[in-house]
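Before anything else, here is the set of structures, which you'll find just below.
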Structure P
Amino acid sequence: MNFKLKKLVVYSLIMSILLCLPVYAADEEEDIMVIDYEDIVDMVLENNLNLEIAKYSIENLEDDWDKEREAIRDGTGLPTITNGQMSSSRLSRDQVEQTQIYTAKNYFIGLHQLSNNIEQAEIRKIIMEDQLQINEAKYGLGLLTESVVNDFKTSIKESDTTYNTLVSSRDSSEIQFKNILDISSSKEIKLGEMPDVSKDYIDAIDLEDDINLAVDNSISLKIQKQNQMNSRENSKIRSKENKLTKKDIELSMLNQYNLILEKYNNLENSKSVLENLENEFAITGFKYLVGLISLNDFNTAERELELQKLTVQANEISLFKEVENYEAMKDGMV
């Protein structure tokens, strides 16, 4: 085989290998299940086992009820299932559905929060380890006491414990999230991006209308009223109990609204801090280039900037969580 032919064969082999690589990567990617926030409701309705059990239970009860009513009309049976029991069972099913959807959404948000916390813990540990090296050098020169160095070592060990706890919490939450969606624990999943909350949404909140909506939709209030009817509770007592429950709903909605405003202010403040740090970092970069600061000082400033970006992200997640809780309360989850 001449030299040119050899080169052609080698080139063809290399191209064949390279062409195969994207196909392999795509196959691996297909094994990862991507879960977007907007898909969670449908996934719960289709896959949640607790909800399936609740649905089967009410379907069986409805079948028995239909058969019983037919027997009563034929004069061959007696009533054992009341309208009140049917209403209570349907409300229980609705409550299971609402709770499972709410829980699944909170796991999604919580997993994003934990991932953010883990990233912050990793960066903080790097900063501490860099500082430990500096302190050990200073200790070698007699500029620091051994206790200062030991304190840093202890802090790093504590940060390792915190990090491991966060990772364990994330892994545990992921398993529970998979369980609620009936996904195999061995299946690899990837969470979609967190949705944003706009300032327009907050400005458009009508607390009075939302409170009325929350009262009208409240599953717990509906169940309370149904239980009162089933037990034939005194009308005066029933009225007072329902009034108290409505007041509790109003207070919960007010507190949740104030929490949204608080989280929004936290987010805006953290964005302002980030903007200042970005401006300062531009100057820090220039100082490093002209030799006015050390590489360690530059790296520390860069990591502080990354931490603040993660803080902004964490505040965005917190705001979204409280907005979603508010929306769930409007839908009856209170």
Structure Q
Amino acid sequence: MTLVVGRVAGRRIAVVSDTQITEHGMTLPVTSGVVKTTMLPGICVSFSNSPELAARDIASFADAYPQGTGFANTVAHFERASANSENEYLIAFAKHAKLVKISNGIRSRSDATTQWIGDAFAYDRFREYEKRLRQFPEAGRAINAVMFADEIKDSPASDLYSTMRRVISDRDVLSVGGFAYVLSDRLEHFRQSAYCDMFFDWPRSAADDFNLDLNDQIDFGASGENCEFTVVQASPSYMGLNLAVFYVLAAKKVFVFGATPDDPIMRCRVLSNVEPLDISSRLEVHFGKDWGWLMQVMSASPRANTTSFRDTPITSGPSGVRFGFLCHLNTFNTR
């Protein structure tokens, strides 16, 4: 199973999905995962159920419409594909910011701004986290801070990611796991978002049900496993390129998801022992080409190793929460 959630916010549109694969009821390792969204001219197609059948359906669409096609032809193709494969499809259209869900060969007629495919239990949990009706998995241990480096104004990508990461972390949701892959529209095309997700220590003396307010007088730091708990999604600077990278700072591993001319599904390869400053060069060697990777690798500052409420509140100037960051890599300054 899986979970894919798409959202339209005005003229903006974004889609988030997990990468976990299960076979015969067993969860496969993260290295066996796939990205369940494929970008095609003007659209992105996400699937639930069989990656192999999705690869066939997406490849046949690309063969029939190499330059893309209109709304009616796109929907008709994936209705037929869904009827034959029993896959669910969620199609996002960039030009007019529209989502279409297809299940059992039939398009769902809905004007809802949020649509989803996959496991109903996982989506119910998604909604609970988004509405703050359930305690977050990291409550009492850590608070995460996510930086999105290049999102267009009013994009829903950050909100979708922040909720999906909690579903992935929820041990009761067995159908969803791996990484949270998120993309958004860019000038009638799609591109992966570039984010950096960091953990900081839970505030001292705060209860597990504490809800952070950005006006709280708290200084954040990180210790133990939170020090370098950083997950990065890097994006090629090219539109519509079905390549994505996740970097885990503590493990010094790069998880590369890429499609090929023979297989439109983005499957995983791992590069080990990669320091932040070596990510771009290692990727260039891996691909034989520099795809202009956009990424920021940040972590909590080593100068701050505790999180606590201020003994003496600040009464003038900026006085809310304070995070200390250490920047390991920023390619946006070189593009």
Structure R
Amino acid sequence: MYIASLNTKKDRFDGERIKSTLIYESLLKFTKIFSLINLSKNKVLSVIKLIIVSLFCKHKIDYFVISKDPRGAKIIEKILNLCLVNHKKRIYFEIGPFLYDMLSKKNVNPSLFARNKYVVVEAKSMKKELELFDFKNILVFPNFKRKPSISIEKKNYPKKIVKLIYLSRIEEQKGIYELVDAVKVVNEIDVKYELDIYGMFMSKSDETRLLDEIKGRNDISYKGKLDMSQDSSYGIISKYDLHVFPTWYDEGFPGTLIDFFFVGVPTISSSFLRSRDILSNEDSFIYKQHNKDDLIKNLKYIYENQDLISKKGAKTFELGNLYTSVSFDAFIKELIYG
């Protein structure tokens, strides 16, 4: 049984759905899915189906595989407990970094997850955190994506105007407004950067706020949403010089970083909690999280030292080979049959 929220025609842009869909595609290559519980569809009917199948067909199912944010996984695990599903049949892929926070705040009993056959996390630091709660079942496999087939054009530096791209949810906690303010400051005298913003608005107020803040500007534009399941979207992002990831969240392993690994576009990122597990000074630019002045300082430095964009871009492209769906296929095969 596979329990997750998968991509739909309307909802296919958030990290959880993207990763859960990729896990599903990999599972299909090596297993027979007895039952799919797709929580992107009617949640009430999905939960009823989960209960019925877990109660009456659990003897036919070798593994109950869960791919959810821990807050949703907590509910699923409790349902499986009520249905007397053996913990050793459960494999949980943690989406995001929040299980440790829930355990620290005593919002969940460690035994709810610690007795599972496996809990798969996205970073070594996440494994160490869960081991503080006596977890013995942790495996680490970083986030991954299907590698696109595209040609990448070489860029020449220095440029008069460097092109920035933001590709993430549009909400304050993702740092988008801090980024907009920083670009305005750096471009105050003359335009050094052009910023294109891609992503889905998390609320109507976010849409109103962003469009108001960039209204009438030629250096900052909102470009809509990008479907990264399409190779053509990788062709679009490959044209940019620098990806900006200004998040205020702790984050797990953001899939959008992998998108830019694949096209060799380096990232300037805030120092979010897991950033050291993923990025380094060899391949990326790191500034102090939630610190607009440090972001401005780094943008000015990068503009004056554009040769670093090429150097870090080459290192970034090398990282792409570490986070492919092909690697995950091998991991899944070993997980199920090893």
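Brief remarks follow.
- Answer label among P, Q, R for the case where volume of the Cα convex hull per residue in Å³, for residues 115-218 alone, calculated from the coordinates, equals 128: Q
- For helix-only ellipticity at 222 nm (-39500 (n - 2.57) for each DSSP H run of 4 or more, over all residues; to 500) computed as -29500, the structure of P, Q, R it came from: P
- If mean count of other Cβ atoms within 10 Å over residues 35-42 is computed and equals 14.1, the structure in P, Q, R: P
- Value 65, calculated as volume of the Cα convex hull per residue in Å³, for residues 243-306 alone, assigned to which of P, Q, R: P
- Structure responsible for 3.9, with distance in nm of label points 7 Å out along Cα→Cβ at positions 83 and 107 calculated and labels P, Q, R on offer: P
- In this comparison of P, Q, R, the computed figure 69, 39, 39 for Cα extents along the principal axes in Å is attributed to R.
- At a computed 2.7 (distance in nm of label points 7 Å out along Cα→Cβ at positions 179 and 195), which of P, Q, R: P
Every number in this text was worked out from the coordinates using simple rules, so none of it is lab data. What you see is a predicted model, and the numbers here were worked out from it, not measured in a lab. Cβ atoms are built from the backbone, for glycine too; each structure is taken alone.
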